[in-house]
Structure I
Amino acid sequence: MKLLLKNGHVVSSFNKLEGDMDILIEDNVIKKVAKGIRNKADKIIDCTGLAVLPGLCDMHVHFRDPGQTHKEDIITGSEAAAAGGVTAVACMPNTSPAVDNPETVKYIIEKAKNAKIKVYPVGAITKGLNGEELCDFKALKAAGCVAVSDDGRPVKNAHTMGRAMIDAHYAGLRVISHCEDLDIIRGGIINAGIVSMELGVKGMSRTSENIITGREIQLANDLEVPIHIAHVSTKEVVELLRFATKRGVMVTSETAPHYFTLTEDRLLTRDADYRMNPPLRTEEDVKAISSAVIDGTIDCIVTDHAPHTAEEKADFLKAPNGVVGLETSLAATLTKFYHTGRMPLMKIVRMMCETPRLILGIEGGLIESGAVADIAVVDLDKEWVVEPEKLHSKSKNTCFKGMMFKGKTKYTIVNGNVVYEDDYE
């Protein structure tokens, strides 16, 4: 099948390509990128006035499959991803059972064959995510894992974490660290501060995130192996990352749109849809995270897409942490940075399409002849209000409900096939 995208504004950061041009796709590969392509195609899409980007890669999602498919599954999660212009995701291993063995990895890969996008498993660091016995990283890699993490909880013992970083590195896998000291958190549910005091609920001290991040950076420095820091939310972690990167420590990091968009004040409504881990923090933290995204201290923008049912989120004090985000991440980022003139589209493409793939070592992330045809066609100027009931995710727990964003995915193309066309009116 031949697909021709006409007159789109193409932006591809890896090869520094930007301009109005056509893209000819044959089967699953980009055959030609040029102005005025004249070629008979089975389907022609007029992209006049639209941005044509490499498909996004979200390296931090929870599809709850296996074991918690009442919240989300690989198929519904992939539909949500496609609606957000995301063509590849890395699924975290805190499923039931955990992704700590090749059999569970193979289950995910097999089920993902029917998904709209590319789904890459992340294996567990420790068996059962218990922080003790390391998994067989070589076996996980051979089965198809692209990274390892105990996301949802930290590896408490520093010696165990150091061994994991070394073993994973030599197995060809990046360690993704959930930075949280549970001895400090001790049951906190929102950021420890003015809002937690006003609500009379136990807070989650920022020191918890700061301490474990510092530990991981020190381990990476001393052991001379890489580490990836998940969901950065505090200004102190930003400073730690700046300090480390200037000194050549092999550390990469990510944040999510809610950490550069929302503050803890949202919790004053006692709405658990604003509860996630790490929690929403202060205006100072939002400013620090925003600056770190702009200056490149933080490498990637992800979602930490974490679906929970309305019933589970109903009780503010007992609700599980987490929010969905695959369908809003690009729009939130464009609204915050691109439409305010704080970041060019090329840099957003690098952070959301290219760098996550480089960290994970997976294909895609650029538009050029010979590249895999994974593409997001985006209307940068479309304004829309986030209505939870219209989201494609099985769960609707978005922290952006009722907010207006500017920028919406029009088409998502995976392996040369249109897997999503905007139906959000």
Structure II
Amino acid sequence: MATNKMGLMSAILLGINMILGSGIFLLPGKVSELTGASSLYVYVFVSLLILSIAWCFAQCAALFDRNGGAYLYAKEAFGDFIGFEIGFMRWIAGAMAWASLIVGFVTALSSIWPNALTEPLRGFLILIFLALLILFNMGGTEKLKNINNVVTIAKVLPLLFFVLIGFFYTKGNFQAIDVSLSHLDSISFGNAAIVIFYAFGGFETLVIAAGEIKNPHRNLPIAVMAVISFCSFLYFLIQIIAMEILGPHLAESSIPLADATEQMIGSAGRWIVTLSMIISIGGVNLTASFITPRSGAALAEDGLVPRWIAKNNKAGVPVVAIFLTASLTTIAALSGSFTQLAVISVVSRFVQYGATCLAVFVLYYRNRTTLKMLKKISLVIIPSLSLIGLIWMLFQASSSQLYWGLGALLPGIPIYFFQKRKNNLTLATVSEMGD
């Protein structure tokens, strides 16, 4: 049995690594295009919503010390079927998202090596990169933790460097920014909110690996809130500085951080940001390779899919779940069709978040007699506000986004009832043998 687990700082770095992907490098331009200088208000709104949702995850995380995340909370609160649906969707959607991240890494690599996108080299690079990620995972949590820590620090430092030099570099654009709400309509606000919300996606994966973290009852709630607070503040600062340096041209930029850094320190700045983007996407891939298989392992541990999927090696690594997930990811990555996968991931996150917010009510209601009054009030108000915000966000999604996102729930239904019937037959056989 492996004893090496992540401490608090490693858990925080894992969460930061999962959030800070390609979005941080592309986000400022897209949001500015939708809402202009008023984008700062959208950042504040989404950051507060994400913080409230993260608080709900933190409350649930404090009750458990095993892998599972949103699946585990939904299962314990609402039963096996709802829990399975949440967990199965998280596993499959996670594998598809991992596939898109691998292709995203090769695409980012093409910015300095154009031939990377030509076949068959593209397919070869996908397979090599995926094999390296599997190899890193086979070494266990300790080795992966060390790699993750280095990668996270390597991609956070250039972003902090961007913020630092941005404060000392003045072009006068920031003084002319109009942050009034007069030209901000509900449609553009909603569209920008979805874009920013998507950029925060990934924090929930931290609680999936609760069993890999030391003292999760204490460390997970702290890690979740620390990760969201740090990323919220960093996103806000980057948006302000990008607005200050690029001014009205920010909305026209497809790679705003690279453009802004080039304007500040020349062509070397563009190279710094480009390399940071490659490291960033590579780091998210590393975290996805660690987290996603454990979604399947958590289902197997509870018998909701075949239990052999949860089998560990000597290093405590769920090898079967890793190879199954990697196989699905390989097929998706080589197919190259990922547009709908990104859409599905947005709405599927709303479902997972909503289920966790509702689970707070149920899980803590069972222990209401031991709670202080202030805690009881917060356990009602914060999840309620989170649910209102999530429902509003759902109404901002298009009908096709809702269709594909909620449609991801359907394949799990026959699998659940087939496995349940199989488990019942096994129990009946064991009972007869005992008689």
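We did not get these values from a lab; they are worked out from the coordinates using the rules stated. No experiment lies behind these values; they were computed from the predicted model shown. Cβ atoms are built from the backbone, for glycine too; each structure is taken alone.
Quick notes
- Here percent of Cα pairs over 26 Å apart was derived from just one of the structures I, II, and that gives 57; the source is II.
- Structure responsible for 1.4, with distance in nm of label points 7 Å out along Cα→Cβ at positions 263 and 399 calculated and labels I, II on offer: I
- helix-only ellipticity at 222 nm (-39500 (n - 2.57) for each DSSP H run of 4 or more, over all residues; to 500) derived as -8000 - corresponding label from I, II: I
- At a computed 3.5 (distance in nm of label points 7 Å out along Cα→Cβ at positions 167 and 351), which of I, II: I
- Entry that produces 34 once relative contact order in percent (Cα under 8 Å, 6 or more apart) is calculated, selected from I, II: II
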